[in-house]
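Next up: some structures, all given as C-alpha cells.
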Structure I
Amino acid sequence: MNNYDVIIIGGGAAGLAAAIYSARREMKTLVLTVNLGGQAAMASEVENYPGSAKKSGIELMKKFAEQAKKFGAKIIFDRVEKIKKEKNIFKIKSSKSNYQAKAIILALGKTPRRLNIPSEGKFAGHGVVYCATCDAPLFKDKIVAVVGGGNSSFDAAILLTKIAKKVYLIHRRKEFRAEEYRVEKFKRAKNAKFLLNSEIKELKGDDFLKSAVIINNQTNKKSEIKIKGLFVEIGYEVNPSLFKNLVEIDELNQIKIRAYGETSAPGIFAAGDVTDIPYKQIVISAGAGAKAALCAYDYINKNKK
C-alpha cells in the first residue's frame, strides 16, 4: 500500500498549488492526475497571472509542477476510480494501483461540454477537437470552425486565425459572453467569419471531418460549410461520479466548500473549478489550492493520536 499524508486528485492550478503548500509543510504529498495543468494548460496565452510574464498555460503549469516536485511532492499520471473512508484513513483505488492518505484534496476541475449531436463521437479526434492549444497546429492552412460565445471560444478562434486559412465562429445567439476586446480582436482578423444565431445539426465526412450542416435558429434555413476541423468551446461541466456520495454538491454538481476549502466531510477538502466558487480563474484556483492544503495540514495535526 502506498501511504501518504495528503493525496491531491487533479493536476491543474488548484491541485499543483495545493501540492506546493502541502509539501512545504513536510507532509508526504501525492498528486494523482490524468494530465498536467487541466484547463489552464489549454490557454494559448496567460497574461493576468500576477508576477508572471505572458506565457502559455502549459508553460505556467509546468512551472507549478516543477516547484511542487522541488519541495518533495510526487506526481503520478493515473485515473482515480474509487475513494472510500475507513475510520480516519482514505483508501483510493486507481487504474494502476492503490493508495491511502490521512486527508484528500479534490481538485478535479471540469471536463469539456459536448455538442451532443449523433456524429460528434465519430469525428472526435478525427476533426472534432476540444483543445485548441493542443491541436490547432494540425490545421495549418485549413478551413476550421469554432463553436461557442465565451472567452475560451474566442481565445481558440483568435489562435486559429494565425494558423488556419479561414475561421468560422458559430454561436447560437447574436450576443456574446466573451470580453469585448476578445470579440474585437477576432473581428479584425481578415480570415474570420461569424455565423450567428446558428447551430450545428450534423457533421459529415468519411474517416475525417469534411463539412458541417448549420441551421439558422431564426429563419430555420440550413446551409453546409466545408471544414477540416471543428473546435468545440461551449464550456465545461463537472463529473461528480467520484465524489457525489462523499461530499455535499450543488445543482451543478460542484462541491460545496466553506471559506478555506473544507467540504461537508471531515478530512476531504476541495479547490478550484470543481467547487462552487463562482470565479474560475487560474490565480483564484491556485489560492484555493493553497488554502485547502493548509487546512489539510491543520486537520491532520489535530487528529494525530
Structure II
Amino acid sequence: MHRRTFLQITPAVALLSGCARAPRKIRLALNWKPDPQFGGFYAAPYQAQGLDVEILPGGAGTPTIQMVGAGSAEFGVVSGDELIVARSQSNDVVALFAVFQNNPQGIMVHASRKLKSLGELLKSGGTLALQRGLPYARLLEKKYGFDKVKVVPSPGGDISAFLADRNFAQQCFIMSEPLTARHQGADVQVFPVSEEGYNPYTTVLVTSAEFLRKEPERTKSMVAAVREGWRSYLDDPKPVNQRMNQLNPSMSPEVFAEVAEAQKPLIETEETRLKGLGSMSKQRWETLIAQLSEVGDIRKPIEAGDCYRTF
C-alpha cells in the first residue's frame, strides 16, 4: 500500500488495523536467575521482530520443560539431555537454538594436587561433591568407578568446603564457581566434562511441537531475535549485564563481566562461525541419545531428527 493511500484510511479503520497488528505476548521461561548464560535472551530485539516477549526468571527446581510442554510458557531454556528425557516421556518439546555448543559443566580441584585427568582424580581418593543423579555422573561412575572417592551431595554454588579442604573436589560450571574460588585466593584446576565425551548442548531455546506447528512464523521470528541478541551480547555485554545485575544483584558487576568473557569460547566455536550461532547437528543429538540410553535415562527409541529444528 502506498503511503498516500494509507493516509486516506479513516481513523477508525486505522485504529482497528493497529489493534490487529499488536503482537500477542509470549513467555520465555528461564531455568535460572538472570546471569550471563542468558545474556543474549535479554539483549534480543524482540520488538523489531514483531514480538512482545516476557522473560520469566527461574531458580532451583523451576519446571521449565514442563511449563513449555503444558503451554504455560511458549518458549523455555533447558539442557539438551533434559529435552531428550522429556521427549521419551511424551513431552513433545523441540530445540530451536543451542547457546552453549560446549557443555559448561566440569569438576574443579585444587591445582596443588597436580592431577592430570578426571580419571586420575577418581582414583586418587579425597571427597567429590556431585549430584549422582546427573547423566554425566553416572557415565563417570560406569567408566572409572567411585570406590576410591567419597561422594557427597553437591553444595550448589557454595565453595566453602572446597576452600577449606585441599582434597575436596566439586562439580561446577566452568565459568562460575572456579572464578569465585580464584577471587578468594584458591589455585583452581578444572576438568571439563566435555573432555570425557559427554557434551550435550546447554542453554537451549525450546518450544512445543504444537506451538511450532500453529505459529511457525512467530517461532522463526523468535529464533531470529535470539540469534541477533546473542551476537550483540557477545560483541558488547556491558549494557545487558547492567540490566541483568539490577534483576540479580547477588552477582557483582565484576563477576558479570568475567563470566560473560569466560563463556564466549563455549558459545562461539568454529562450527558456529560456519553455520551461525545456535546451530545444532543431528550427529550430536544421536550421540547424546545413545549416552542417555546407556545409563538408562530413556527406555524407548528417540529419533534425533525430531529433537530439533533449524532456521
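Each value in this text was obtained by applying a stated rule to the coordinates, not by laboratory testing. Quick caveat, the model's predicted, so the values are computed rather than measured. Cβ atoms are built from the backbone, for glycine too; each structure is taken alone.
Computing relative contact order in percent (Cα under 8 Å, 6 or more apart) for each of I, II, which one ends up highest? Once relative contact order in percent (Cα under 8 Å, 6 or more apart) is tallied for I, II, the winner is II. One of I, II was used to compute mean count of other Cβ atoms within 10 Å over residues 173-180, and the answer was 13.0. Which one was it? The read-out was computed on structure I.
Among the shown structures I, II, from which was the value 3.2 of distance in nm of label points 7 Å out along Cα→Cβ at positions 61 and 165 calculated? Display every interim value, and only then the final one.
Working: I: 3.2; II: 2.5.
Answer by label: I.
Can you spot which of I, II the value -7500 was calculated from, given it is helix-only ellipticity at 222 nm (-39500 (n - 2.57) for each DSSP H run of 4 or more, over all residues; to 500)? Label of the originating structure: I.
Taking mean count of other Cβ atoms within 10 Å over residues 157-164 as the criterion, the highest value among I, II goes to I.
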